[in-house]
Structure I
Amino acid sequence: MSDLSIALHWQRAEPVLQPGKFSNEHIVQYNSTHDVQVDSAPDWGGDPSNTNPDQALASALSSCHMMTFLALCAKAGWPVASYHDYAEARLGKNAKGQMSVTRIDLNPVVRFDTGFSVDEAQMAEIQDRAHRYCFIANTLAESVEINIC
C-alpha cells in the first residue's frame, strides 16, 4: 500500500504551557511540499482563518465520496461535467458523552453533459453506492448524511 502520511509541526509561542493560555496553531504538510495552517475550531478558540481538524475531516470525506462517485459514473457511462459539494462537520457529544464530530453532511451538486440526465432514484442509488464504497465513510461509520441537491 501507499505511504499516506503527513507531517505535523507545532512550536510553543508562549513562555509556559498553561491550560487555556497557549495556541494550537500548527502546520500540516502534505507530500513534503504543501503546507496548511491548522488551528482549533473557532468554538474552541482557534483562528477562523485557519483550517481546523473538523473541516479537514469533512474535506477528506467529501473528496473521497466524490472520487468514488466519479469512478462509479465512469463505469456506468454517465458523462459528469461538474461536481460541487458543500460539506459541513457538526460537533456535539457522542453516545459516550464525549465531544466528537457527530455528523457530517454532504450536499453534492452534479451536472452532466448537455442532453444527459438521470432521475432521482438513479442519482440516489449511485450516491448511496459511492457512500458505501468510500474508504473514509467506511472509517466514520454512520455519521454521514448525503443530501442530493
Structure II
Amino acid sequence: MAARAEKLGDAAPGDPALDYEIIEQLFFAYRDFTGDPDVILEKRGFGRAHHRVLHFVDREPGMTVADLLDTLNITKQSLARVLKQLIDSNYIHQVAGPEDRRQRKLYTTREGKALARALAEPQSRRIAEALARSGPGARETVIRFLNAMRNSEHG
C-alpha cells in the first residue's frame, strides 16, 4: 500500500496510474452541486456544516445527537456550535429521550423542513438532469460508484 501511495504521489500528469479527469470532474461536480445551496445558506449566515446537520436531522426525525455524530463522523465539539445555531434559529429542536433524559433527540421544525427542502430542490434538479443525460441505468451505476468511493467503516 505504501509503495502504491508513493507511486501515485510521484506520478507525472497524464500518468495512467492517476485519473486526473475523474478527480477534476469530482471537484467541479462538488463545486456546482454545493453552489446553489451555498447561496441560500449564506443569506442566513450558515455554511455547509449547517446544511449537513439539517439534511440528516430532516431525513431521520428523532435521531439522537450521538447518531448524528456517528453519521457525520465529527466530534461533539465540531457539532456543538452548528447545532446550537440551528436550534437558536428555530430550524431544529431537541427533545430529551423518553428512557434516558440525557439523550437528546433531534427534529426539524416547520422552518427547518422548509429550509431543508429549499436546499435539496436545486440539488435534486441537478441530479435528475444529469441522470437523464446519462442514459438508462445511470442512477444505479452512480449509486454503486459513490458507495464504492466511501470508506468501508462509514457504511
Origin of the value 3.0, where distance in nm of label points 7 Å out along Cα→Cβ at positions 101 and 125 was derived from one of I, II:
I
Suppose helix-only ellipticity at 222 nm (-39500 (n - 2.57) for each DSSP H run of 4 or more, over all residues; to 500) works out to -9500; of I, II, which structure was it derived from?
I
Candidates I, II; relative contact order in percent (Cα under 8 Å, 6 or more apart) computed = 17; producing structure is I
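Bear in mind these aren't lab numbers, they're just calculated from the coordinates by the rules spelled out. Please read these numbers as outputs of a predicted model, since none were measured by experiment. Cβ atoms are built from the backbone, for glycine too; each structure is taken alone.
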